[in-house]
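These are the structures, in structure tokens.
None of the figures in this text is laboratory data; all of them are computed from the coordinates on show. Everything quoted here is computed from the prediction, not taken from an experiment. Cβ atoms are built from the backbone, for glycine too; each structure is taken alone.
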Structure P
Amino acid sequence: MFVAALLLAQSKPDFTGRWKLDKAHSTAKTTFVGHPDLKGPSVPVAPEGHALDWIRPETITHNEPSLVVVDESVDNRPARTYRLSTDGKPSVNTLPGGGVDRSTTRWDGNRLVTEWVLEQSGMPIMRGTDRRSLSSDGSTMIQERKVVTPSHEDEFRMVWLRGQR
């Protein structure tokens, strides 16, 4: 039984590394549709062609079932750290500026799926789903993200390139 569990854990992709967005191969699409279940002000929409400008390089440390994602500090924006558990246990992360990210992460085959809700002052203001997968050689991560806000939905297909481990 222990050997089977060990083999199962070893067969999962390892997302560890520093990742940089490949903007040339990434896409973003916005659809305007209301979601009255989400509260708070409308989330700004990026100008055409600039939806990926806010994406920062990130470093992932993956030691099953722990997954720590750190978005790097850029300009005046501080680094953000997300501590996730890939076994479906709830995770709660406090973000700079007072927001709270509540999520669960689980495996779907070789894809890692995170469902999350961003809260401000205890109210849900945004929710989404991230699906991460690795290329067969581990050099590229594909992250499919759907974000739902009070006024619109964003769909991203982000292509990340792995730097030095």
Structure Q
Amino acid sequence: MSGKSIIRVSRDDWLKAGLRLLAAQGVQSVKIDRLARDLGVAKTGFYWHFANRQALLDAMLEFWEREYTEVVIQNPTISALPPTERLQAANEMVDDYWLTEYDLAIAHWALHDEGAAEALEQAYKIRLDFVRQAFRELGFTGDDLEMRTLCSCATSPVRLKCSAPS
């Protein structure tokens, strides 16, 4: 035995490294060999988890939506709270776990990539729907509901195109 320890890098490790690199240097810097070097592993390990770079990029968007949006929206403890407390708990979770950390990088990527734009729009639709539902439960309707929803989400570092309420 050579005495070398084997470094195991999970799919999530690759995704997190990809998001960090995306935020630091943009999507063009997210390269397999660079990520492998950053993770301290051979790039052949990458192919255990992903078919190619595009598969990684697609998975990064899915991971971002799941881990930075759905983790709050689908949290059963938060969902069970009354609307005011639900909004406060969601805000605290976003702040405590810095869940807007990659929003700006994703938004920048979305300017030049249709897949990233779709993921961004989907994530923000989910976020807006969550906030809108809480205000609806508090009795707000119409323009007042939309104004409160959009103003509550306006502190996000990303502005998204908003359509008329559905």
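Data overview
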| quantity | calculated |
| --- | --- |
| Distance in nm of label points 7 Å out along Cα→Cβ at positions 53 and 133 from the coordinates reads 3.1; which among P, Q | P |
| For 26 (relative contact order in percent (Cα under 8 Å, 6 or more apart), calculated) the corresponding structure among P, Q | P |
| Which entry (P, Q) yields the derived value 68, 34, 23 for Cα extents along the principal axes in Å | Q |
| Computed -1500 for helix-only ellipticity at 222 nm (-39500 (n - 2.57) for each DSSP H run of 4 or more, over all residues; to 500) - originating structure among P, Q | P |
| Mean count of other Cβ atoms within 10 Å over residues 45-52 - highest-scoring structure of P, Q | Q |
